[in-house]
1. Identify which of structures P, Q gives the largest calculated value of Rg/Rh (Cα atoms, Kirkwood Rh).
2. From which structure (P, Q) was helix-only ellipticity at 222 nm (-39500 (n - 2.57) for each DSSP H run of 4 or more, over all residues; to 500) calculated, if the value obtained is -24500?
3. If relative contact order in percent (Cα under 8 Å, 6 or more apart) comes out at 18 when worked out from the coordinates, which of P, Q was used?
4. Of the structures P, Q, report the one carrying the highest value of distance in nm of label points 7 Å out along Cα→Cβ at positions 69 and 229.
5. Hey, distance in nm of label points 7 Å out along Cα→Cβ at positions 309 and 357 derived from one of P, Q reads 3.4; which structure?
Structure P
Amino acid sequence: MKRFWAVILALVLVLPGCAAKEDNAIYEAAEGEFKTQVTEKQLLLTRTPANNETVTLINQELVDFLDGHVLGKGLTVAEARTEDVAAAVPVTLTWTTEAENTGYTVIYTTKQDFSDAVEVKTAEPTALLEDLFVATTYYWQVVTHTASGDNYSTVFCFNTAETPRWLTIDGVTNARDLGGYVTADGKYRVKQGMIYRGTKFDAITEAGIEKVVGVYGLKSDLDLRTDTDAGWDGIHSPLGDRVKYISTRGIDYANSLSDKYAQEVRNEFLVFTDPDSYPLYAHCSSGRDRAGTLMFYVGALLGMSREQLLADYEMSYMSARSYAKGDTKGHDWMVGFLSAFEALEGDTYQEKAENFWLSLGITQEQIDTVRSIMLEPITE
């Protein structure tokens, strides 16, 4: 697992950035909603992050957990938690300016033409940016509102580090993005903001609903629970009518390889073959075992490495849905599942996952559809 984290750290060093641009460069918007520069640009006296700095979106506890991760590490570090580790770390922007003002607007974007820009209004010279994508360059600019008009700063940038993308959703635990990982062959990155996994939505707050529906743009609630789970009715999503509710029985671990549950497992996968399902959120009750098994199969099919898949599975130990410290059930189930999965035909995890889905009647065309939706080529 040390190799996995070493690769992540190495990739941080080659993330795309704006270092090639001068610090006072002018970026022009292309038919954009936002002006990115005016003739008299504002001088920011100080600012953080520094231009082209790389920032990490997870806390040190999760970094340490992933560093040197081996299956079973969660048994030694996880407590019987009542809440998630606050693993997601927002980016804090700060700046100073001499201009007398009535407030600020921060504009940030992943595109130099500002075509996907987001505004944040603030009365103070600071702003918190939550739920950013990992391994991504962000461009940002401060507009200072004064009595004589708006002053636009130079456009700056920062990079986010190559880490798992952990999420904070009010009323939901153990939530994270399957995207962001570079495939084992180094050719693709799993798209972010497309497949989320975590616990059930039963306790989600109005603020949480607004985030997942209004900000994430969630279209589908994939519920893997059954009538044995408290709160399940198989008909309604707590998110309301703005999302499509899909109820199908989730199968975990070695049971997923049993002919007895073949149809249920096939039904789970079919959701991913529909482009209109995305972005989607897959969950059981805890987002740990049934959801974890499904994420393993999908991640393997997309080309994630064994190390990435096991780390993604075991990050549940950093949440309120961890097993009590020393409880080996989840570990023992995963060990048994891995033994059965690795016995499947194929030289790589990706080939084994593909052969598994094909054996259930999933077509090669459907598999290719999922890959075309979820993988983006890595370009130089």
Structure Q
Amino acid sequence: MFRSNTRFNMSVQSKHQILRMAMSIAIGLALATVLIVATSDRPMTSLGYFFFAPLQSISYFNFWMQKAIPLIFTGVAVSIMFSANQFNLGLEGAFLFGGFVGGALTNIYIVPGQPVVGCILGCIIGGLVGAVITLIPAILEKLFNASIMVTSLMMNYICLWYSNYLLFSVFKDPKTSKSTYSWTTSSNEIMVTKVRIGNEKLVIFYSLFVALIIVLIAWFFLYRTKVGFKLRMVGENKHFARYVGVSVSTVAIIAQVIGGFIAGIGGASEIMSLYTNYRWVELTGFGWDGVTMAVFAKNNPRNVPIAALFIAYLRAGAYVMSIKTGIQVDLTKIVEAVIILFLLAEKFLAKTYRKMIIKEAEKERAAKQLAEEGK
């Protein structure tokens, strides 16, 4: 009887979560439609670009995939940290500095002219750099009770300005204004393959496969290992976890180090996929986007690729719409904010949830009554 009720409760909860997600997205897209119609001189054309541009040409499709890949990396990283109830905001710095050291310096100075080894070693070194960056605020919190929100936020700017200092004073190519030497003799990036289809080229990003492998490993780690179970237990109730003998501080550090490692790999992969030299002089924003992905995915790495593809689709459509019709690309930020607002609102569709529970209970009672009558 207990098992049956457990399955029943989970089923209703899952249906309700799907309904909340669908309604939140519908409200966000409806608002976007209203804003486009109200501000565009060519509303139907603008709507066409916003909703369908990524599917209209191979180049737009490439742009969609390009925007989705870093969101997968940072989304998985934040999901792991949020699962342990850790709010380390240093993923922005981990992503950037991991790209600088792992993607650029590794391929220029450690393994120059060796793209295969450079890709593998670059991802590993980038991940280690990212792990150190998120580890520092975690250690400061453990040793000195320093606010991890503040210290991790400051780490982002330390990484930014230190990387800029190294770029302009040590590693800059004198022939350029703000980039390093190139790590390849060709004009092609080392983590992509381009396949000609008609007059266009489909870009196959190797970083996409790396990201999907990380998604699988992260999901397996969280839901199929003892450490992952402890991590989620700490996230659910750290006092109970401590009571049953789990080292809360150790688990918290592990979650943050893993998150930083994944973000560092993402930064290295991004650099090697899109550029032939390093040129980031501002924060990328992908670390903050990871929070959005984690909210959409409910901290489950398995759901992150879907969330990333959805958000990247909107951003790609908005960008094309902006180029073609002049509508501001920041429109997607409004849509994302509205969707997240409804997802985080606990009372949104709460009455519907109660009605669903009652309806399912009545169905179960009716089925049980029929079974008893049949006997």
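Nothing in this text is a laboratory measurement; each read-out follows from the coordinates by a stated rule. None of the values given here were measured: they were computed from a predicted structure. Cβ atoms are built from the backbone, for glycine too; each structure is taken alone.
1. Answer by largest value of Rg/Rh (Cα atoms, Kirkwood Rh): Q.
2. Among P, Q, the structure yielding -24500 for helix-only ellipticity at 222 nm (-39500 (n - 2.57) for each DSSP H run of 4 or more, over all residues; to 500) is Q.
3. Corresponding structure: P.
4. Q
5. Only structure Q yields this read-out.
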